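There are structures below to look over.
Each reported figure results from applying straightforward, stated rules to the coordinates on display, with no laboratory input. On a predicted model such as this, the values are computed, not experimentally measured, just so you know. Cβ atoms are built from the backbone, for glycine too; each structure is taken alone.
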Structure I
Amino acid sequence: MSAQTERNDVELPRGRFYTQIVRADYNFSPDISWATLVQYDNESRIAGLQSRLRWILRPGNDVFLVLNRGWVRSLDDTRFEPSFDRASAKVQYTFRF
């Protein structure tokens, strides 16, 4: 299990902004892991989440389930409005001949 957070305060000639990133990973076993990343920046006012479950059936053969969500912060800074939801699955199979 791991958790990490990072904040970057950026100052450029045309303005200032910050980014905030939070990451959490958990390994249920050597073959099943769950990774989540949340990020936000005050310039675009967009927050995003990506959560990925990976199951290694055997080396080279993987199943991925991924969820992506996004929110836009309201102009009065009181709430986040949903902007998108996406889910996907991927099966990766490697064969040798």
Structure II
Amino acid sequence: MNKFVIVVDADVDPRSLNDVMWAVCTRTDPGEDIEVLRKTWGSRTDPLSVQGEPPFNNRAVIDACRPWTRLDSFPQVAESSRVLLDRVRRRWPDILG
């Protein structure tokens, strides 16, 4: 019954909405990387379904991966190491939690 399927690279935590949306915003070209599938099989429990009509819905598949043709030249992600992040959190726990 999923209406949105977002595909991400291995460096993105699919359990983190922030990470997934970051990938969508930085790695998705809306004109090239979003496919809409129409009249797919849905569920009668979908709030958008109409009683008495077949439970079809539409779905979007979003490719939020680095472009395959640009893997070598695509900008690297600028991020701190886990060790540095842990050290900063320990130093300022009242501010960073």
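The table for this structure:
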read-out: Parent structure of the calculated result 0.75, given that FRET efficiency 1/(1 + (r/R0)^6) of positions 3 and 27 (r between Cβ atoms, R0 = 25 Å, to 0.05) is the read-out and I, II the choices; value: II
read-out: Value -7500, calculated as helix-only ellipticity at 222 nm (-39500 (n - 2.57) for each DSSP H run of 4 or more, over all residues; to 500), assigned to which of I, II; value: II
read-out: Answer label among I, II for the case where relative contact order in percent (Cα under 8 Å, 6 or more apart), calculated from the coordinates, equals 17; value: I
read-out: Parent structure of the calculated result 4.0, given that distance in nm of label points 7 Å out along Cα→Cβ at positions 11 and 67 is the read-out and I, II the choices; value: I
read-out: Distance in nm of label points 7 Å out along Cα→Cβ at positions 19 and 51 - structure with the largest value, from I, II; value: II
